[in-house]
1. So semi-axes √(5λ) of the Cα gyration tensor in Å, for residues 106-265 alone, computed for just one structure, reads 58, 20, 10; which one of P, Q is that?
2. For which of P, Q does semi-axes √(5λ) of the Cα gyration tensor in Å, calculated from the coordinates, equal 38, 26, 21?
3. One of P, Q was used to calculate distance in nm of label points 7 Å out along Cα→Cβ at positions 362 and 474, giving 4.3; which?
4. When distance in nm of label points 7 Å out along Cα→Cβ at positions 186 and 282 is computed for each of P, Q, which one produces 7.3?
5. Compare mean count of other Cβ atoms within 10 Å over residues 330-337 across structures P, Q and report the one with the greatest value.
6. To test your reading of the models, identify which of P, Q gives 1.0 for distance in nm of label points 7 Å out along Cα→Cβ at positions 378 and 466 when calculated.
7. Looking at structures P, Q, which one was relative contact order in percent (Cα under 8 Å, 6 or more apart) calculated from, given that it came out as 8?
Structure P
């Protein structure tokens with residue numbers, strides 16, 4: 001795979017920062033998916049380093065995906081905003097880099113909105129501008145051990161995100177003296193007719209209000225008492241409880257360490273929001289995904305069909321910069337639709353793949369139902385599959401689906417009756433020499449009653465995503481086998497209690513990439 005580039009300049013701008021003339025853009029090549037481990041139906045950068053999804057907004061029939069990007073290396077460096085668009089969140093068109101580092105700093109994570117009513121005054125010719133809100137990270141200030149090296153800035157676009165102009169009055173929100181002060185997510189709050197920003201501030205979030213996206217004032221904060229973990233990439237949005245007219249607010253926060261299976265993960269709280277601050281139980285921290293590879297999950301703004309749609313970065317800071325890919329690093333999860341449900345006195349967010357992913361489905365086969373007498377061969381020859389399996393929940397033992405290759409490498413996914421948990425075991429899945437923390441078993445423990453196990457599984461060349469029981473328990477993991485997993489079996493356990501109630505296996509085609 002090659003990457004075409006129009007000539008650009010590199011200059012010393014804030015230490016080792018890379019800089020490119022705004023009129024000289026990097027054009028992404030129309031490459032095919034041919035590299036080892038390159039996913040077939042997950043978004044990846046054409047080349048080089050990618051992390052958090054940013055600026056996700058729907059406008060004029062397009063889902064915009066901006067993302068943390070370093071165009072000069074496959075490890076983290078001076079951050080830019082990469083850019084891609086899609087009409088269905090499945091097939092993506094790469095666009096030129098949207099935002100470059102400048103004299104105020106690197107371009108860290110943030111969000112984007114459509115400024116309806118042009119409250120900022122930055123729209124032209126009657127257009128409602130797209131406003132990107134992001135953290136400027138001043139590397140010289142960080143090196144000098146200053147506390148105020150992160151602050152919030154904006155840029156605006158009047159051509160549907162194709163080009164941005166940074167606001168001359170940046171930063172619009174200065175740092176009050178807090179080292180970790182970043183990742184603004186901005187929404188419109190209809191009841192108070194104001195813009196609301198939720199900002200990650202070390203071990204909590206702060207809330208700000210603005211009439212015009214330029215002047216901001218602090219209105220509240222929310223956090224866990226004595227929490228020593230770093231919070232990042234917050235999100236805030238209302239959701240109607242399924243089957244009722246009740247509306248609650250969901251606050252998403254990504255946590256940098258000590259997630260359920262170690263390292264980074266995305267959590268959420270459910271409560272109420274009055275336009276000023278979030279009111280919820282700090283002790284009821286739930287996990288959007290129990291795997292180790294769904295971080296910085298955020299939702300699209302301005303979605304017009306009533307769904308809550310989002311996407312996460314499919315990696316973990318424990319090993320993201322060491323994974324064995326050569327020309328590119330990191331992928332995004334498949335896009336997901338969130339719904340809110342009440343379970344007893346708790347509110348639970350369920351996560352499922354967007355319906356648009358059905359466009360990738362090819363031929364399907366139906367599996368033979370009943371009690372397994374031997375291992376059941378599910379598929380042989382394909383490494384990109386959707387499996388929709390329903391089992392009778394066993395009283396003991398495990399239900400195991402094994403994905404393997406001819407090199408004696410395999411990944412196991414299933415349910416453990418003893419611990420009442422779903423699991424993914426990647427301890428024998430291939431190369432994990434790059435990290436002592438990678439080869440492990442990851443559990444998603446179940447705290448709800450169910451008589452059947454419903455496993456919806458999407459496996460790509462180097463990732464697997466489990467959506468169990470209609471999205472009540474989700475596990476996302478990546479892996480790196482020496483050759484692709486093309487054999488899939490349901491294993492008969494020693495108790496002979498694995499009973500398949502229904503099963504269908506569907507081939508998934510590669511997404512279209514431009």
Structure Q
């Protein structure tokens with residue numbers, strides 16, 4: 001036997017049983033005896049005990065019959081290890097008969113299964129000439145809280161009044177619906193005839209959107225449970241800034257670059273911006289007036305500028321403090337200062353006019369472009385070299401970054417031979433004065449003539465007249481101002497690419513001129 005006990009003790013040490021939570025209740029049954037119809041019995045007390053070493057909860061205590069009213073504190077109820085709590089049961093028969101029911105106690109997780117306590121009682125006929133009434137009324141059946149900012153709260157009072165002829169036992173005031181609570185209910189209590197209880201419903205929306213709920217008052221009144229509806233809407237302001245970040249890129253030192261930012265409110269409540277803190281060298285803002293209110297769906301714009309004081313990279317941010325859930329909101333920005341570059345370029349880089357007959361002229365266009373990163377001022381444009389000239393620009397002239405201007409360069413050679421020159425553009429650009437080379441050749445005019453000869457019609461003649469036209473058959477114009485004495489003539493004054501038509505007449509010794517000879521033509525190449 002000792003050996004057996006020793007093994008049992010060792011097993012007990014190695015396999016310690018867990019301490020499961022358990023709930024017990026006393027008494028195990030209740031009989032209210034006989035109670036006059038429409039009157040309430042003396043309250044019976046039930047004690048609930050947590051018999052374990054772990055905390056547990058009592059989720060609810062319910063009655064299977066309305067004649068047995070449960071008067072409990074607010075649920076759920078926490079029970080520490082080895083601790084107890086009590087609640088009361090009141091029997092109010094509404095007919096002269098025997099009533100049997102159960103009080104059901106529902107523990108929380110690991111508290112064991114529900115406990116059922118049988119209750120019974122008998123209703124006795126009333127000897128009173130007047131039957132009591134049990135009626136509970138409320139000052140309102142609907143409480144509407146309207147729109148309320150998320151995170152804030154508001155309360156509305158209401159009153160429960162015993163408007164019957166018998167005492168009313170209040171056992172529970174239950175609330176449903178997210179964000180709704182009731183204050184002022186002390187727990188199970190009795191309202192005498194005509195007595196009132198002032199309570200308050202509170203709405204604290206945790207999120208945006210419509211919310212509905214209800215208040216249910218459980219009592220021994222014939223209109224139990226008494227219900228009231230609850231409604232309200234949580235509204236929430238929001239903030240977004242477009243763009244959410246700003247990059248100014250490269251900005252020339254001494255130059256200011258600006259961008260527009262827009263504050264938007266996509267929420268359902270008015271956005272209130274109380275602070276906007278700007279940080280970072282070279283960054284400034286304008287057009288933002290605080291405090292700023294933006295209605296739901298509205299927007300407000302302001303400007304952000306960047307003027308780098310030196311050639312380096314910069315970063316900064318603007319921080320908005322508002323009445324939104326994501327406050328503070330930070331919008332970062334960056335930019336790089338670059339050194340000033342004043343530069344001009346010409347297109348084309350040189351001009352060639354080729355060969356041009358002296359006494360004629362030709363023009364070409366020269367384009368000057370600001371290829372730097374700052375404005376350039378042109379103070380002088382001059383052309384050098386025989387036969388070259390430039391015009392078309394009114395000076396002084398300022399060119400913005402990327403801007404161009406054009407001038408006309410003319411070549412008019414007055415002598416034959418190769419000629420050179422240049423166009424010089426004087427400005428405040430950092431590169432040397434812009435010089436565009438010019439070349440061209442002056443060519444002497446080509447002299448063209450037509451050699452004519454004929455056979456006289458007689459041996460006695462004084463001379464001949466030569467005529468020329470540009471159309472076959474005339475009209476003709478006399479070429480020489482005096483008679484030609486020989487039978488040949490070299491006709492000058494003709495142009496390349498032209499066809500001429502010639503005739504001649506013979507003049508005798510009396511000065512009589514013959515008719516036109518046959519027509520000959522000459523094509524000048």
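Each reported figure results from applying straightforward, stated rules to the coordinates on display, with no laboratory input. Predicted model, so just to flag it, every value in this text is computed and none were measured. Cβ atoms are built from the backbone, for glycine too; each structure is taken alone.
1. Working: P: 26, 23, 14; Q: 58, 20, 10.
The structure behind it is Q.
2. Among P, Q, the structure yielding 38, 26, 21 for semi-axes √(5λ) of the Cα gyration tensor in Å is P.
3. Computing distance in nm of label points 7 Å out along Cα→Cβ at positions 362 and 474 on every structure in P, Q gives 4.3 only for Q.
4. Working: P: 2.9; Q: 7.3.
Computing distance in nm of label points 7 Å out along Cα→Cβ at positions 186 and 282 on every structure in P, Q gives 7.3 only for Q.
5. When mean count of other Cβ atoms within 10 Å over residues 330-337 is computed for each of P, Q, structure P gives the biggest number.
6. Derived from P, not from the others.
7. Structure of origin is Q.
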